[in-house]
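Q: Next up: some structures, all given as structure tokens.
Each value in this text was obtained by applying a stated rule to the coordinates, not by laboratory testing. These numbers come from a predicted model, not from an experiment. Cβ atoms are built from the backbone, for glycine too; each structure is taken alone.
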Structure 1
Amino acid sequence: MKKIIFILMMLIPIKVFSISASSAIAMDLDTGRVLYGYNLDSQKLIASTTKIMTALIAIEKGNLDEIVTVSDIIYEAFGSAIYIEVGEEITLRDLLYGLMMRSGNDAALVIAEYIAGSKEEFVYLMNDYAANLDMTNTVFYNPHGLEESNGNANVSTVRDMAKLTKYAMENSTFREIFKTKDHTVKTNYKTYVWHNKNKLLNEEYITGGKTGFTELARRTLVSTGSKNNINIVIVTLNDPNDWQDHKDLYNNIFKEYKSYQIINKDKFKIKKENYYKDASFYVKNDFFMALTKKELKKISLDINLLKLHEYANDDVVGYALVMLDGVTYHKEPIYIKKIVKEENLSWWQKFKRWLF
């Protein structure tokens with residue numbers, strides 16, 4: 001009997017999904033929900049994916065169209081570079097393209113000095129940002145991701161890097177730079193034509209990404225992708241087969257998950273509500289969520305209303321909570337509108353009101 005079962009198992013094709021990374025995550029960009037992952041909080045070297053944080057801070061703190069004069073700080077750079085020169089004049093925006101597309105370590109140092117006055121002060125900003133984003137297992141030592149001569153190196157986790165990218169993707173300037181394939185730059189010294197190192201950008205569903213590699217960190221990769229209203233960030237650390245692993249993960253998620261509308265702003269109603277008399281409720285946004293068919297059956301929309309004694313039209317009076325397995329993944333504000341009842345007047349009353 002055991003032999004028969006074994007033979008049948010050999011004949012039936014079994015699809016086993018696995019990837020090569022030491023740690024990996026696929027996170028829903030809209031809710032922050034982890035759709036796939038392992039070793040989520042295992043601290044590892046992150047190499048040049050560090051530059052996601054560097055770019056984010058520069059975008060939020062700097063004037064992107066301001067001309068930056070390259071200083072001799074570039075002499076501290078080694079490894080990948082955009083080969084800018086001391087005295088060269090280049091906009092902060094173009095430095096960011098060189099940082100993200102060509103992984104320029106020289107660009108990272110120039111950006112850090114421009115934004116914060118020194119590399120050390122910029123690193124302080126990086127760690128402050130990480131703390132504010134609840135990246136609890138992340139420590140930055142520099143803006144580029146290479147190991148320092150004293151052995152210190154930037155470390156993070158796939159969960160933390162996904163959190164960072166989720167926040168960064170809310171910024172339209174970051175999104176534009178993150179997905180750019182080709183960029184031409186003209187400075188007072190020369191003209192550059194840059195092509196993005198990220199091969200995944202050739203896939204139609206990929207919306208951005210950042211590569212990384214050092215001898216100690218090995219291959220690191222952060223990418224974002226969207227298809228059929230499902231928006232994902234994937235992070236792999238120490239992954240010798242990262243290009244293929246990311247593609248396999250996207251294909252698997254887009255196959256298994258579907259975007260379902262959980263809140264329809266045009267049909268939003270609250271049933272059996274007795275506290276607020278002569279009032280109606282509304283929300284301003286639709287909400288969609290990536291779910292499997294089984295998960296859809298377990299989704300709940302919980303209405304949580306505040307009991308306000310005084311309120312005005314368009315005040316927030318509560319929240320619609322989208323919950324799955326006891327976890328809240330979305331919190332939509334509920335607004336109130338007072339209902340003005342029309343008076344039932346006779347024609348004579350209407351005439352007198354018009355007349356006087």
Structure 2
Amino acid sequence: MQPGFGLERLARLSDEESRSITAENPDGQPGAGGRAASDLGPGRKGRPCLRDVPSGATETLAEIDGPGVIRHVWITLPDRTDAGDHALRDVVLRMYWDDEDDPSVEVPIGDFFCNGHGQRCDVNSMPVVVAPSGGFNCYWPMPFREAARVEIENQHPGPLPMFFFQIDYGLVDDLAADTAYFHAQWRRENPTTPTEDYAIVEGIEGRGHYVGTYLAWTALEDHWWGEGEVKAYVDGDEEYPTICGTGTEDYVGGAWCFDPPDGDGPKTYSTPFLGYPLFDDGTDAQGRPPRHGMYRWHVPDPVRFTEDLRVTVQQIGHDGRELFERSDDVSSVAYWYQDEPHESFPELPPRAKRRPR
């Protein structure tokens with residue numbers, strides 16, 4: 001398998017076989033795309049999407065025999081339907097590698113693409129891009145040796161009128177022995193417990209490397225909310241971690257409360273490896289608590305572990321005079337690679353417990 005990111009690989013010839021799965025070619029077979037007929041005739045956009053995915057239904061988007069590597073995923077769906085809003089939190093994305101029983105990816109679909117709170121925002125990073133208006137793209141390489149299965153479950157109270165997707169992948173002769181598998185897990189604590197650090201992920205066992213964090217943070221108390229440090233407990237760390245940051249906005253590459261010198265309030269940004277793409281002060285929703293969305297990709301600086309890993313963030317505020325312990329509504333997605341088998345994920349909270357404030 002050739003390396004993932006990097007323009008240097010474009011000049012190298014390869015025996016990898018390019019394939020793509022969409023509603024127009026659900027099996028990804030050679031010469032089988034775009035055969036469905038529309039009013040314009042056969043092969044003229046006859047089946048561009050899944051339509052009216054029922055509430056409670058699980059739809060398999062892709063079943064692929066390996067070895068191979070998923071290179072790109074594009075998805076779009078309505079964030080609001082006749083049954084209400086929050087579809088981005090109600091639809092769950094799952095991925096399974098090599099016929100495993102437990103998913104290696106289980107995340108509400110919006111949060112997976114850094115659109116938490118059931119709310120769209122544009123993202124311009126290297127592994128995740130969200131383009132206007134709600135075009136969700138993922139470039140995390142996802143290798144598999146025997147098989148890959150990608151599915152969605154519609155837990156929205158009504159049908160999804162349209163669900164568009166494209167999964168681009170390559171079939172290869174083999175994978176290097178040290179190739180790890182992609183994982184992503186969603187968590188939420190609402191509200192967080194004062195003085196207890198929020199677990200972005202815990203219970204990871206095995207060998208691998210941590211590659212990213214997405215945080216969807218609703219500030220439930222007044223004043224600045226982001227003094228808490230992000231910590232990585234690596235390979236047996238107990239009370240104190242090996243890696244300890246200096247603040248939440250610092251972790252995602254910002255500084256000084258994201259607030260520029262003009263004092264007009266937080267300034268959003270989105271860069272290849274870190275960003276703060278969402279700030280919503282809630283005024284358009286009649287006083288809803290402020291929402292924040294931010295990401296940090298450890299692509300140049302993965303956190304490597306050989307035995308176990310736990311990643312946390314504190315909830316500490318500052319009122320302009322001193323620090324204080326606080327409680328907020330925090331959701332997260334942890335992204336990492338590791339060898340299999342992996343530890344089973346905690347049970348995903350039901351739809352009602354995932355709904356944003």
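Q: Of the structures 1, 2, report the one carrying the highest value of FRET efficiency 1/(1 + (r/R0)^6) of positions 186 and 298 (r between Cβ atoms, R0 = 30 Å, to 0.05).
A: 2
Q: Can you spot which of 1, 2 the value 16.3 was calculated from, given it is Kirkwood radius over Cα pairs in Å, for residues 218-345 alone?
A: Corresponding structure: 2.
Q: Which structure, out of 1, 2, was distance in nm of label points 7 Å out along Cα→Cβ at positions 290 and 314 calculated from, if the result is 3.5?
A: Considering all the candidates, the number was obtained from 1.
Q: Given a value of 7.9 for distance in nm of label points 7 Å out along Cα→Cβ at positions 42 and 322, point me to the structure among 1, 2 it was derived from.
A: Among 1, 2, the structure yielding 7.9 for distance in nm of label points 7 Å out along Cα→Cβ at positions 42 and 322 is 2.
Q: Suppose you compute helix-only ellipticity at 222 nm (-39500 (n - 2.57) for each DSSP H run of 4 or more, over all residues; to 500) for every structure in 1, 2: which one lands on -8500?
A: This figure was derived from 1.
Q: While we're here: Which one of 1, 2 has Cα extents along the principal axes in Å, as calculated from the coordinates, equal to 68, 48, 38?
A: 2
Q: Using relative contact order in percent (Cα under 8 Å, 6 or more apart), single out the structure from 1, 2 with the greatest value.
A: Answer by largest value of relative contact order in percent (Cα under 8 Å, 6 or more apart): 2.
Q: Taking mean count of other Cβ atoms within 10 Å over residues 162-169 for each of 1, 2, which is largest?
A: With respect to mean count of other Cβ atoms within 10 Å over residues 162-169, the highest-scoring structure among 1, 2 is 1.
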